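What follows draws every value from the coordinates through simple rules; no lab data is involved. None of these values were measured; they are calculated from a predicted model. Cβ atoms are built from the backbone, for glycine too; each structure is taken alone.
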Structure 1
Amino acid sequence: MSRLVVVTGKVPKELKERAKKLGININKVIRNALEEAVRMREEELFKESLDRCSDILSKVDINRVVRSIREDRESR
């Protein structure tokens with residue numbers, strides 16, 4: 001079972017009361033919103049990482065790589 005921690009945030013009292021009247025599970029809403037925010041940020045960081053890799057790989061001469069592989073295979 002995962003360990004849970006308490007996260008505190010402030011919202012207007014009126015908003016909390018309205019949510020409670022509407023039967024909204026505040027914990028669930030906060031958890032889902034945080035999970036979505038984390039997922040989106042992880043995706044952003046992954047895309048940034050891919051862009052950096054793309055910049056590096058675009059400088060590699062593919063013909064030179066192919067030649068090196070062929071030379072290595074032929075030398076066996």
Structure 2
Amino acid sequence: MPTFLTLTELESAINFWRQRSPSVGEELRLCPEASSLATPYALMIIERRKQIAIADLSERAQTAIAAWQETLATRA
């Protein structure tokens with residue numbers, strides 16, 4: 001299991017969760033998993049970071065990443 005994520009990988013994980021659980025309400029609220037990944041994604045863009053350590057993510061974000069990675073492994 002990788003210990004770092006690239007911006008592209010984080011974006012793919014967000015899109016996975018958005019497809020699995022589309023935004024809801026008038027404000028188009030993200031599901032908890034996508035929401036937990038959105039903040040580190042935005043910070044990476046602002047800070048111009050190329051990667052982020054999975055260990056630096058919140059527990060919810062780490063769980064969301066693990067589930068996304070599991071689906072990638074089953075497709076291979």
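Supply the structure label, taken from 1, 2, corresponding to distance in nm of label points 7 Å out along Cα→Cβ at positions 2 and 58 with the calculated value 3.7. Could the numbers behind the result be given before it?
Numbers: 1: 3.7; 2: 2.3.
Among 1, 2, the structure yielding 3.7 for distance in nm of label points 7 Å out along Cα→Cβ at positions 2 and 58 is 1.
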Item to complete: For the read-out Kirkwood radius over Cα pairs in Å, a value of 17.8 was computed from one structure; give its label from 1, 2.
Response: 1
Response to the item:
Value 4.5 of distance in nm of label points 7 Å out along Cα→Cβ at positions 26 and 50 was derived from the coordinates of, among 1, 2, structure 2
Worksheet, complete the sentence: Working back from -20500 (helix-only ellipticity at 222 nm (-39500 (n - 2.57) for each DSSP H run of 4 or more, over all residues; to 500), computed), options 1, 2, answer is structure 2
Worksheet item: Comparing distance in nm of label points 7 Å out along Cα→Cβ at positions 42 and 66 across 1, 2, which is largest?
Response: 1
